[in-house]
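Take a look at these structures.
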Structure 1
Amino acid sequence: MSAATETVRFDPAAGLRGRLRIPADKSISHRAALLGAMSSGPVRVRNYLDAADTSSTLAAVQALGARVERGAAPGELTIHGVGLDSPRELGGAIDVGNAGTLMRLLPGWLAGRAGRSWTLDGDDSIRRRPVDRVAAPLARMGARIDARDGRFPPFAVHGAELAGIEYALPVASAQVKSCVLIAGLGATSPTTVVEPAPSRDHTERLLARAGAPVERDGVRVRVSPAGALELGDVDVPGDLSSAAFFVAAALLVPGSRVVLEDVNVNWTRAGFLRIAERMGARIGGELEPHGAFAPVEPVTALEVEHGPLHGTAVEAEEVPLAIDELPLVALLGCFAEGETVVRGAGELRVKESDRIATVVDGLNALGGDLEATADGFVVRGAGGLRGGRIASHGDHRLAMLGAVAGLVSREGVEVQGMDAAAVSYPGFAGDLATLLSR
């Protein structure tokens, strides 16, 4: 992916009104393509996300031998997989682009293919993102990962006969958990992942749908060896992480009332909504109960209205369930009464940018009062934001954060690198304009 260079100005808004169908869930789209490629029969995917990251995943599975047919409807695909044991070896590197999910999940599949090797590489951003946390458990299972400086892409995956392990994650991470579970499908004995706190469970749900022997008991997830996967049809719901930007905008811009349709409200993804409600947000919609587990992802229509907010504390156990939306918590905190604190979010430092540093510096430049900590930030409600300029640093979520900040600022915001939003939401600016025009 080339560097994001487009500068776009977002002026103060009078209100957001109307209904919007949110683009497809990025996390589930990645996993549907990967597990589709690993399946023995054809997999029909409806509403696959059309974005830079998910296009990288489709290109990767095609390079490994899967065949992808595009249907007549937008986002409709049929993936003809190669089965668990037959990914094709390549003469060159698999290009993961900017897709961290692809970079960390794909090695789980390749690691169990004894006697074969693959190299993974990506853009400048991905080359700064560590892979040692997937390399460590895969090495314990018997594979070998050779990474630049021991922890960065490009890196080689050398397949081996894998042994099942019990692995306690040092940090709650859906990507690392998913990598180990996928590797466990081809191991000689069951594999268990123990999380310090629950994280997104889309991989477990899709594995269960595909017939894999997977069980969850609290923070323990266990998968047994599988001879084959048969995923069948997958309907990808709307992405809560994308919807969250409109939720925040509607909460903050006076006169707003929006309805966001068919949004995925899996309890392991809805942490941001629970945090916002604790801050006083009025959000309608039926959320999945805490602790639920079913192969089908739950969806609802979210109804959001403007209203006053107050500060809150976000603790470490909540972080994995709201990791991508924590920059929006910082924005809400700028307009809330009192202090908002996020702790235990060191994972933000190894996202597309160091999201602790870029969010704190970016919002402070717009008139906020934020302080970075080693593993989070403190926001002192300062009555809003003045406005100014904010750089995306090539980070799609920081670009969209800047756009929402512009709507609620007093003077407007210029976002440098707004085109970074195309990584997950190419139509974001257009959808935002639609709600503003109503």
Structure 2
Amino acid sequence: MAGKPKLQAVRGMNDVLPDEAPLWELAEDAAREIFTLYGYRNLRVPIVETTPLFVRSIGDATDIVEREMYSFDDHGESLTLRPEATAGIVRAAIEHNLTYERPQRVWTVGPMFRHERPQKGRYRQFHQLDVEALGYAGPDVDTEQIVMLSRLWQRLGLSGISLQINSIGDAPERLAHRNALVDHFRAHWDDLDDDSRRRLGSNPLRILDSKNPRLQALIEAAPKLLDQLAPGSASREHFEGLQRLLREAGIAFEINTRLVRGLDYYNRTVFEWVSGALGAQGTVAGGGRYDGLFSALGGEDTNACGFAIGIERLVLLLLAAKKQPGANPLAYVVHAGEAAGALARRVAETLRDAGIPIVLNAGGGSFKAQMKRADASGARYALIVGDEEAAANRVAVKPLRIPGEQTALPPEQLASRLTAGR
């Protein structure tokens, strides 16, 4: 009888294996540490939301809503696996009146889902760290979030990540820019590809994101939204304030007049941190201001600003930088015999009480087989307990990764021996 067919993960949805997971933990732990320093608190929202939440927030003419969302019917209600986190956070803030008494700084982390063509750094299930400041109007919070990201790159020891900023203005300025874009691209209709022609009638701003080499000169000649920001206007002053505060903080930046975000809810500030080490998927973190989203979802007018970090892309940068998070145990305990097993278990728990990561051999095996497991574990030391050691209340300490002779010590001296020079 033929065996059952082997099952595999869904295309674009990847396993994170134990050898790579420590880099994820390194990135997430560093982010939590930095977010806490700035007063951001954890907020957890569902992975599944009602479909209208994303249609109203992201925009029904966006690629995400038109063809990338994972939506399904649940007893007559349309539900969607979240393609991004901001809409769910704003929904939660409205539902629970989070900003009624005071503004809120929050963050969340988890998987997002978009039915895209999988490629390096872009998957159908991907993971983000998402940060939002709810109820803040000025460019000082925009700056705070950018500075916070700069601190995170420093904390992780990453270099070569540069900042691009732009302003996409307020609604009247975006409408004027939209009309100017339509006129510009319509005058060059024969030069547009099919995707750009489709976008021209629904969301012409997205044409600026086209990667088609044939369109780049036409895109470069298109009207710039920044030119729509009149001197003295609120959006112009906001953008100039952001630049002034970034210079004050010592953050280098480039104004990219073609920078837009793929979601309809953004206004004024938009920014991206990009790296040349990631190829086509160069954006590591991006975000901006979305002052109209609360009212679009049925809440009171509330200013807000936020960003998301792509964890897969951050891990690629850590791999490229050869970061070693030190996830291996410090010692592997090898033992054989009943009395030796009792001592080995007691020693392992005592060392764990001292905060030392220990792997205790399980499943038996000869000393030779166990020593192979100890070496494969990546541990710096093997702790060996046999009948002789158990009778003498001693543990043999054998270095596996550093020079040194095997020595025998009483259990109470093990912690200081293992952590010496650590």
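Using mean projected area of the Cα convex hull in nm² as the calculated read-out, with 18.1 as its value, let me know the right label among 1, 2. All intermediate terms of the calculation are to be shown ahead of the outcome.
On the way: 1: 18.1; 2: 29.5.
Computed on structure 1.
In this comparison of 1, 2, the computed figure 2.1 for distance in nm of label points 7 Å out along Cα→Cβ at positions 308 and 380 is attributed to 1.
When you work out distance in nm of label points 7 Å out along Cα→Cβ at positions 140 and 388 for each of the structures 1, 2, which one comes out largest? Don't skip to the end; give the middle numbers.
Numbers: 1: 4.5; 2: 7.1.
Comparing 1, 2 by distance in nm of label points 7 Å out along Cα→Cβ at positions 140 and 388, the maximum is at 2.
One of 1, 2 was used to compute mean count of other Cβ atoms within 10 Å over residues 100-107, and the answer was 15.6. Which one was it? Going through each structure in turn, the value belongs to 2. A value of 6, 16, 15, 22, 27, 11, 3 was derived for P(r) over Cα pairs in 5 Å bins from 0, in percent, for residues 68-107 alone; which structure in 1, 2 was it taken from? Source structure: 1.
Comparing structures 1, 2 by relative contact order in percent (Cα under 8 Å, 6 or more apart), which one has the largest value? Mind showing how you got there, number by number?
Numbers: 1: 19; 2: 15.
Largest value of relative contact order in percent (Cα under 8 Å, 6 or more apart): 1.
Across the set 1, 2, distance in nm of label points 7 Å out along Cα→Cβ at positions 268 and 356 reaches its highest value in structure 2.
Which structure, out of 1, 2, was distance in nm of label points 7 Å out along Cα→Cβ at positions 260 and 284 derived from, given a value of 1.6? Write down the numbers at each step before the final one.
Values: 1: 1.6; 2: 2.7.
Among 1, 2, the structure yielding 1.6 for distance in nm of label points 7 Å out along Cα→Cβ at positions 260 and 284 is 1.
Which structure, out of 1, 2, was distance in nm of label points 7 Å out along Cα→Cβ at positions 84 and 276 calculated from, if the result is 4.0?
Numbers: 1: 4.0; 2: 2.8.
The correct label is 1.
Each value in this text was obtained by applying a stated rule to the coordinates, not by laboratory testing. Please read all numbers here as calculations on a predicted model, not as lab measurements. Cβ atoms are built from the backbone, for glycine too; each structure is taken alone.
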